[in-house]
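Pasting the structures in now, so scroll down.
Since every read-out is calculated from the coordinates, none of them should be taken as a lab result. Quick caveat, the model's predicted, so the values are computed rather than measured. Cβ atoms are built from the backbone, for glycine too; each structure is taken alone.
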Structure P
Amino acid sequence: MSVGDKFSNKAEELKGRAKEAAGSATDNQDLKDEGKADQASSAAKKGVEKVKDKANKVAEKITGDD
């Protein structure tokens, strides 16, 4: 996972947390849901990047490109 990807995912997660908190504070269910969706999207992207990183490590071991 590149540093840019990590930064982007963290920013999306924090944006989602802020939206969820603002939705809670203003009793706006749509905003809360949008914040939760942003957080879920960020988590999914993190999961995909972890799988890609693991696959790259396995490929490096197989090919000997450490």
Structure Q
Amino acid sequence: MSDADRAAGRRMILAHLEGQRAAHEGQPSTACPYDLNAEDAVTRARARMWLRGHDRVAPFPVDYSG
């Protein structure tokens, strides 16, 4: 595994932890600092990881009663 691969992995883990921290602080999932519609795949992946981290702490409520 190259240093670039390790660095990319660390950025994904950091985004996940940032999402968890944001949820603990009471921030909404819309506070994600990364663009889900970005041109580059890395930014989109970081957005997904941030949202996954946020969802681990504060899951989005789903109403199945409908």
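The table below lists the values:
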read-out: Origin of the value -20500, where helix-only ellipticity at 222 nm (-39500 (n - 2.57) for each DSSP H run of 4 or more, over all residues; to 500) was derived from one of P, Q; value: Q
read-out: Which of P, Q leads on relative contact order in percent (Cα under 8 Å, 6 or more apart), largest value; value: Q
read-out: Among P, Q, structure where distance in nm of label points 7 Å out along Cα→Cβ at positions 14 and 46 as derived comes to 1.4; value: P
read-out: For 1.9 (distance in nm of label points 7 Å out along Cα→Cβ at positions 6 and 54, calculated) the corresponding structure among P, Q; value: P
read-out: Entry that produces 16.5, 56 once Rg and Dmax of the Cα atoms in Å is calculated, selected from P, Q; value: P
